[in-house]
Every structure is written in structure tokens, then in C-alpha cells.
Structure P
Amino acid sequence: MVRPKSAVEIEKELDLPQSTLYRKISDLKECGLLMVEKYAISYDGRKEALYACPFTEVRFKVGREEIELELIETKESLERRWFALFFARQDFS
């Protein structure tokens, strides 16, 4: 992804049924491969999420017995993660 995209844009590009698209988006968000970068107001006045890839580069290192994967995160995803860690609600009970 070069720029954040709405679910409607992704749906048109991939030609997926809407239910499948939202399930895939949910799965990708859950495992950290997609993030909501920001929200925008659509032409009909609804708030819609704009999705982005949280990393800029993927590196594979192939060894004799293993394959190592390294994801280089975007500045925005790192800032979000630090914000979430810093402001996460702690339960000390």
C-alpha cells in the first residue's frame, strides 16, 4: 500500500464479497499486519477507517535450518505501539 485505503477501495481492488473482506481485515489487524491509520468522513457523511500496512520492509534471512523474518515498522505504527503501551490501563488488583 502506498497510501491508506478504505475498505471500499480495498473491496473494489480485490473484488471480494464484503463479508469476506471485513473478516480478512479483522484477521490482518489482529495479527498486526494491518492497522487503522486514521479515520475520514465519507461523501455520505459516515466515519470510515483508512487502513495501512504497519511496516515498510520485509526481510528474509535464510539459514541452514531456519528462515528468519524481519519486519521494518513504519514511524506511525511504532508511535501507536508506544502510545498504547504507555497509556495502557494497568490492573494491579
Structure Q
Amino acid sequence: MIDWWFVGRNAIWIAGAAVVLSSWSYHHWLAATGVAPRPDVFRRSAWLLASGIGGALFCIGLATLSRWWEAILWAALACASAARAWRGLPGARWKRQR
């Protein structure tokens, strides 16, 4: 019988990896077409938001599959990724200084 709980937990980290990779591909394409220089493209809020959400999903998915001490480390990385996503929100107060 299929263990749907295990499938669901793995789907979370796979979805997170897909979000990060598709966002990176799109922003890499934007930089290649000359819309803006590469550093400027990867400072945009769309990249920060997408990579932060994808990274958080990836870390949460792996935290559910790990031992307790690994889960703590993955949860810390998920919090860092969520902070990155927060920085990418259009009205966020906490922005990175250039």
C-alpha cells in the first residue's frame, strides 16, 4: 500500500526545489536578454520572494524526514529562507542595504 504521508512529505521539498530552480532559470534568462545586469536582476524582490519561499519549502520538507538534530538545523535554514522571502515582499520594512 502507498504511504501517502511519506509521499506528501517528499512532495514539499520537491516543490520547493522546483520553485527555486524555475525562478533561477527565469531570472538568469532576464539577465541574459540584457534587461538588467545580473547582480541587479538577482537583487529584485521577485527573486528574493521566490527563492525564499522555495528555500523554506525545501528545508521544511527535509526537516520532516530527518533525525531530531538534523530537523533543528533544517528548521533554522527554513527560518533564514523565510526571512529572505520577507525581504522580497514589496512593502517590507527590513531591506538589505546596498
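Which structure, out of P, Q, was mean projected area of the Cα convex hull in nm² derived from, given a value of 10.0?
Values: P: 10.0; Q: 7.8.
Among P, Q, the structure yielding 10.0 for mean projected area of the Cα convex hull in nm² is P.
To which of P, Q does the computed value -11000 (helix-only ellipticity at 222 nm (-39500 (n - 2.57) for each DSSP H run of 4 or more, over all residues; to 500)) belong? Each step should come with its number before you reach the end.
Values: P: -11000; Q: -25500.
Computed on structure P.
One of P, Q was used to compute relative contact order in percent (Cα under 8 Å, 6 or more apart), and the result was 30. Which label is that? Mind showing how you got there, number by number?
Values: P: 22; Q: 30.
Of the structures listed, the value fits Q.
Every number in this text was worked out from the coordinates using simple rules, so none of it is lab data. All of these numbers come straight from a predicted model, not from anything done at the bench.
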